[in-house]
Structure 1
Amino acid sequence: MPIASQCKGRDDRTELFPPEILPLIDDAFVLSCDLLEEYIARLALVVFKSTGLKEACQEAGGVTLDQAIAHAGLLATVARVPTAWIFAMLASRGWLDGIVSTDGETRYRLESPLPALDPIEILQSQAVHDPRCMPSYAIMALAAEQYPAVLSGQTSGEQALFGADGISAWVKYFSNGNPLYAISNLLGAIAAEQALPEGAVSILEIGGGLGSGAEALLDRLAAAGCATQVSSYCFTEISALFLKRAQRNLMARYPGYPLAFAPLDIDRSFADTGIKPGSYSLVYGVNVLHVAHDLAATLHELRKTLKAGGVLVMSECVRPFTGIPLHLEFVFNLLSAFREPLQVSDWRPNGGFLTPEQWIAALECNGFEDVRVYPDIPKIRIAYPAFVAAAIIAKKA
C-alpha cells in the first residue's frame, strides 16, 4: 500500500479513510505492508523453484496450469489453487509470461531469466524498521518451507501449518502486538462499537482463536464507556487448544466480565453447542466467516442466533477486485477449508476472500439487511488497491 494513491499520485489517506482509522495506517504501517508484500513475492519465487514449477514453465511453447502441475509431479486436487496463485503473482511482477491461446486457455512460459531476489534482505529491512511485525514473516516463511510437501500430497496444509512446530508462530501472529494482524482486530472492534445496539448487549464471538479479537473489542468498548452494556459475552472457537489458551488469558485480563467459553464449529448447527435461537444481540468475528464451508448455511445459523434487530459484525480480509490475487493467500491457499468451500456463482465464486460486492450479496441473499462495508473499500480501492482489511456490518432482516 504505497502512501501515494494510484489516482492522484499523492497521499489521499485523510480524504478516503475515516479519522478513527488514520492512526492505524500511519507511514510506519504502510512501509511494513509494502515490505511484507515484497517478501511474499520473493518467497513465491522460491516456491516456484522448489516445487518443480520453474522447470515445467521452461517447456517449449509453454504449459497450461494443469500441464505444469502434472510436469512437476504435484497432486492436482491440492496444487491447483496454490499454483494458479503463484503463476498470477509472478505474472503480475513480469517474471512469468501468461499468454491466452486460441482455445482460451492460458499458457505459461519463462521467457527471461528469473531475478535474483533474496527474501532475507526484506526480512532484515523489516527487523530494523519495525520488529513487532516479524511474526507475520515467520508465518510466511513457515508456509514457504511446507509448500513442496503439501503440494505433492505428502502432508496436508493443516498438519503442516498447525502442527506442534507451528503453534508458537501462530500465537505470536494472532496478536495485537503484531501491527500487520492487529489492524483486523482494531477495525472489527471500531465497527462493532459503532454498531452496538442500545441497552444491554449479549455478544457471541465466533472463531475467536487465541482471543486477540476479543481483547480489541472489550478494550474498545471500555474506552468508549460501553463496557457496562455487555450483559454476556460467549467466546467460541473450534480448536480446543486455542480455546483453552484464550479462556485462560481473557479470564485473567478481564476479571468480573460476564465471559463464557464454548467450542463451536461454524459448519455445524449452533444448537450442538447449546446456542439458542434469538439469544444474542451482536455476533462478532475476525477473519473466520470466509472459511465457512457452506456460507449460506452458516449465515442461516448466525441469523437464527440473533435477536430481532440484532447486528452481525465480521472483520475480514476483502478482495478489492474479482480475480486479483492477494498476498496473504500465499499462506492460506495451503488449507483445504480455505480452498474448497461450497461455491455459489452469484456471490461465492471462489474459496477464501470475497469482494465487498460479494459479501453484500451473500448477506442480502441470506436474511440480512442494511449491509455496509467499513471503511468504504469500493471508494478506497481505486486509490489504494492494496488496502484489504474491512468490517462487514449487517442487521437481521
Structure 2
Amino acid sequence: MSNKVALTGNEAVAYAMRQIDPDVVAAYPITPQTDIVQCFSQYVADGKVKTEFVTVESEHSAMSATVGASAAGARAMTATSSQGLALMWEIVYIASSLRLPIVMPVVNRALSAPINIHCDHGDTMGARDSGWIQLYSENAQEVYDNTLQALRIAEHPDVLLPVMVCQDGFITSHSLENLVVEDDEFVKQWAGPYKPDRALLDLDRPMTIGAFDLQDYYFEHKRSQIEAMNNAGQVVRAVSEEFGKKTGRTYGFFESYRLDGADIAIVVLNSTAGTAKPVVDALRADGVKAGLLKPRMFRPFPAAELAAALKGVKAVAVMDRAEGFSGMGGPIFPEIRSALYEAEEKPAVVNYVYGLGGRNVGMKDIKAVYDELAQVAKTGHYGRLVTYLGVRE
C-alpha cells in the first residue's frame, strides 16, 4: 500500500534507508548531506532498524568502513557530498574495483575553493569515471524511488557494482515536497535478504580482498569490471520496469519531455529539468517545437538510446552544472556530441555551463537558451560553442 507524505529530499533518502534496514551504515556529516545520516541515526536510536551505525572521523573512513563491511558480507550504505566525496576518492575506486554493491546517496554540492556549500555537479561529475553507476534525481519522489531501485541494481549478480543516487543540494535536499512512499512490507520484499556469493568472513570459501595485482591479471580484472558496467544498463531497465509494475512509477535511462516532433531541445539533469518543463509547455503553446531530455542514468552512459531520442531535432543545448576544464565546456556536453556522431542527420549541439556554486537559473534563463537554439536551428550556425549562462564576464 502506498502513502502520500511530505518529505525533503534528504528525508526521503533516510526514509528509504530505514525501510531497507541495511546491516551497516558508516557515515560522516557534511552540508548539505548531513540530514540524511542525522535522520537515519535517529531511526537507529529509536530502534526502528537493526543497522550497525558507525560514526567515523572522516569521509575517507566512512567509505573505508563501508567497503570493509560490504566485503565481509554485509549490506552496507553511506552518504556524502562535495568535499566528502573528494576525500573518499581513493576508496571510491577501490569499492567499484572490488565489485562491492554499496549504495551511496550523494547530495550535489560545489567543490572548493573558494568554499561554497551550494549546488553544482562538480563532485559527482568528478567521480563519473570511478566505476560507479550514477542515477540522477529531479525531485524527492525520484530520490526515494532511485534509492530503492539502486539497491536491486547494485546487488544484481550480473552487476555487483556500487551506485550513487544524486540529488541537488538544498534545491532538492532541503525542499519539502509531496511524494508517494511504499509501505514497509513492500520495501522489505523488494529488497529481499542479502546473500552475497562470496564474503570475507565465509570460512568455508576463503578469499583474498585487495591483493597485489600486476601486469599478469590487472587488465583482465578491469575488463570484467567493464563488462559488469556494460550489463548494468540492461539491469537498470529491468529493475525500472519491475518497479513500475509494482508502483505505477516507471523510470528508464532518461525522461523525454515533449520531444516528439521537436526542432529544438535541451538536455539537463536533476532539478533544473523541473524548471525547464513549464518553459517547454509555454513554447509549445506558442507554436515553438521545443522539447526536453532529462538523463536519469549517466553511468553507464546510454549513448545509442540518447541518440535515438534526439533523432530529428535540429539544435540541442546541453546544460552542464559543472565545468570540465577541458576547454570544451562541461562533462555532459562531449558525451552527448559523441553519442550523436554516428547520426545520419546530426543536430547542431551547443553547451551552456550554468549554476556553478548554486547560482540561480530561472525560467527566463531557460527561455533565453531556447530562443538562441531557435536561431541555431534556423540558420545552422552558432556564435559560441560554450556559453557560461548568467555569469558576469
Structure 3
Amino acid sequence: MVIHGINKGHITFLLFALLLVGCKKKETPQLPIVIVDQPAKEDVQIYGEYVGRIRAASYVEIHARVEGYLEQMLFEEGKRVTQNAPLFLINSAPYRARVEKAKAQLKKDEAQASKARRDVERLRPLYEQHAASQLDLDNAIAALENAEANIAMSRADLDQAELELSYTTVRSPLSGYISERYVDIGALVGPGVNSKLAAVVKSDTVLVDFKMTALDYLSAERRNIRFGEQDTTRSWQPTVTITLADNSEYPIKGIVDFADPLVDPETGTFGVRAELPNPNQRLLPGQFTRVKLLLDVRERSIVVPRKALSIESGGAFLYIVRRDGVAEKRFVQIGPELGNNVVVERGLGEREQVVIEGYHKLVPGIQVRAIPANDPEAIELLKEEDAL
C-alpha cells in the first residue's frame, strides 16, 4: 500500500535514522585521557662532581747523608721495600777509621781522668793534715774536672763518628715501592754532590686532591656538614667515589679527611682532600680522575618524573588531577635532578595525583579521565602513543 507516495519501508528507514541522530545528540563528550601517578618518597643522595688528582699518601726522597763513593745497590727497582731495609752501601772505610780514632781518644781521656781522680784522692787527706797547700788541691780538682770534660767531649765525638758510619748504609724510611736509582754505582754521592739516590712511595693508601666550588661548600655548611670531620650522629658520611682511566668506577669509596678553610681568590674554590685504600695498586699517583662527592642525603624527599614538569617564565609547573577529576596547574619549587627524576621541594603533597602522560593537551580547570600508571589500560595507551 502507498500512502501519499511513501511506502512503509521508507517510513521505517526514516524513523531509524532519526533515532540514531537523536542518540548521537545525547552522547557525552569524550574526556581527555591522562595517566597519573603519586610522587615517590625517596632518600635522595646529592653528589658534586669534580676533577681530582691522585697522589701517594707518603712520598719520601732518599738522600745520601754522608759523602763517599757508592759501592752497592741492595734492592730491585720498582719493587716493594720494607721499612729500615738496606738500600745502598757507601764506602765506609773513612768513617770506620774515624770511629776507631774517637774510641782511642776516649780511652786516653778516661786514663787521664783516672790519674786526676787518684791525685785528688791522695792530696785531700794531705791537705787536711796541712801537708799540702790549698793551691795543690785546687789544681788537682781542676785537672780532674778538665779530664771529665774531655771524656764527655770524646764520647760525643764517638757518637758522631758512629752515626756517620751508620749513614754509609742507606735504609728505607718507610715501607712502599721504590723508584729507579738516580745515580750509578761508583759515583761520588753526599750532601751537595748527587745526594738524591731514589724515592720510596707508599701507595697502599692514596690521597685525591680536588677543588670544590664555593656554592657546594657553603650549601653543605648550611646543612651542618663539616668536611674533614667525622660526625657519628649522622647516618652517612661525605664519601668519595672516583673513576678509573677506562671510565669504570673504582669499587672502594674514600672519605674526606681535610678541607681547606680558606678560599682560593683566583678560582673561588676550596681545596679538599680525600683518602682511599689502594691495596691492589690500581690507583697510580699523578693521574687525573673524576671525583663524585656525596654532599647531602635528603631523607624522604618528594620525587616526580622529569617529564611531568614544564618550565615557563613563572617557574616550573606540573598538572595534578583533583578528586573531582579537574586538572589543576600547580607551580612548584624544584630541587636537584637525579637521572630522570626531579626533587620537588615545595608545592606538592605526597598523595596527590600527578599527570605524567597527556599533560600537553590540558588547560587549567578542564575535566579529565585519569588512569593510574600501574593500570593495564595505561600501559596499552602508552603503547598506542608510541606506535603513533
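Observations, loosely collected:
- With FRET efficiency 1/(1 + (r/R0)^6) of positions 44 and 124 (r between Cβ atoms, R0 = 25 Å, to 0.05) derived as 0.00, matching label from 1, 2, 3: 3
- At a computed 68, 45, 40 (Cα extents along the principal axes in Å), which of 1, 2, 3: 1
- If Kirkwood radius over Cα pairs in Å, for residues 260-355 alone is computed and equals 13.6, the structure in 1, 2, 3: 2
- At a computed 24.4 (mean count of other Cβ atoms within 10 Å over residues 132-139), which of 1, 2, 3: 2
A short reminder: the numbers here are calculations on the coordinates, not readings from a lab. Treat the numbers as computed from the prediction; the structure is a model and nothing was measured. Cβ atoms are built from the backbone, for glycine too; each structure is taken alone.
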